[in-house]
1. Supply the structure label, taken from 1, 2, corresponding to Rg and Dmax of the Cα atoms in Å with the calculated value 17.4, 54.
2. Here helix-only ellipticity at 222 nm (-39500 (n - 2.57) for each DSSP H run of 4 or more, over all residues; to 500) was calculated and came to -28500; which of the structures 1, 2 was it taken from?
3. One of 1, 2 was used to compute distance in nm of label points 7 Å out along Cα→Cβ at positions 49 and 65, and the result was 1.0. Which label is that?
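Each reported figure results from applying straightforward, stated rules to the coordinates on display, with no laboratory input. Only a predicted model underlies this, so the values are computations on that prediction, with no experimental measurement involved. Cβ atoms are built from the backbone, for glycine too; each structure is taken alone.
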Structure 1
């Protein structure tokens, strides 16, 4: 490669590296919502009979781990995003409201399933650990998203996260 073409090649690489935007954050939220729904389905299908439930422990752990991975990936997306416009922030808010009801539903179902999980001695402690990890990851994701929202809308953005945070806290309290 000639030295005269090297700066042009570097500029081309830099130009193709685009920051994420509001649409990327909404897509990440949609991915989290889908993973949350999958986990919810696994939890609601978990059998009450401990002998039958043994085969359902692996899907439960797999779905929970997949959700955690999706939240962590979403955090990276939000962190690499440019600051959001008001319109993008509005779209993120709509996606967050939709996610809120999905998260509250799965957390309610996790609490309701505790008696089933308790029958298999190791499941409830693992669920508690996963809840704590998912809450921690959710907090990081929320902070990354809120930091990209226009300053005038940040308190509103934080208020959209509060019900999710409260639902996590309540579920963790029930498992502790």
Structure 2
């Protein structure tokens, strides 16, 4: 495989590199090449979390939760990337996309009111994503009550774990992208 082919494959398959706007021939990309396993595992984690086979937490719900968590951290490019994947789902993502759009255009008070109205399952997912993203310590303190809200909305234990892992991954991803952007600007 040629170097050019490898670089274009890495850029196409590496969402972090895309979000950070890395020059495939630049110094930051070269630094990352020394940590190829970290890059591969980061992308592999995302791929596993967005695996369409996880039927107890549909892909539309996962993408919407990821977009919402990224929005709350003001990672606009990351939020747009997840929102674009959600839009690409077509009909299966319409309800999640509509609620996500409402939340993204709302004030905090309006968002809280929106999340207290149906659809209960999506509202619970977004409420959890918002709480874990903006107030993780308080959410952890709530423990069983926070989990009960998700279970009452119809999420299985497995779905709750996947959702929580995805939210944590987005937080990690946002930080990695920010660091890479800073390195890219210095290069």
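1. Going label by label, the one that fits is 2.
2. This figure was derived from 1.
3. 2
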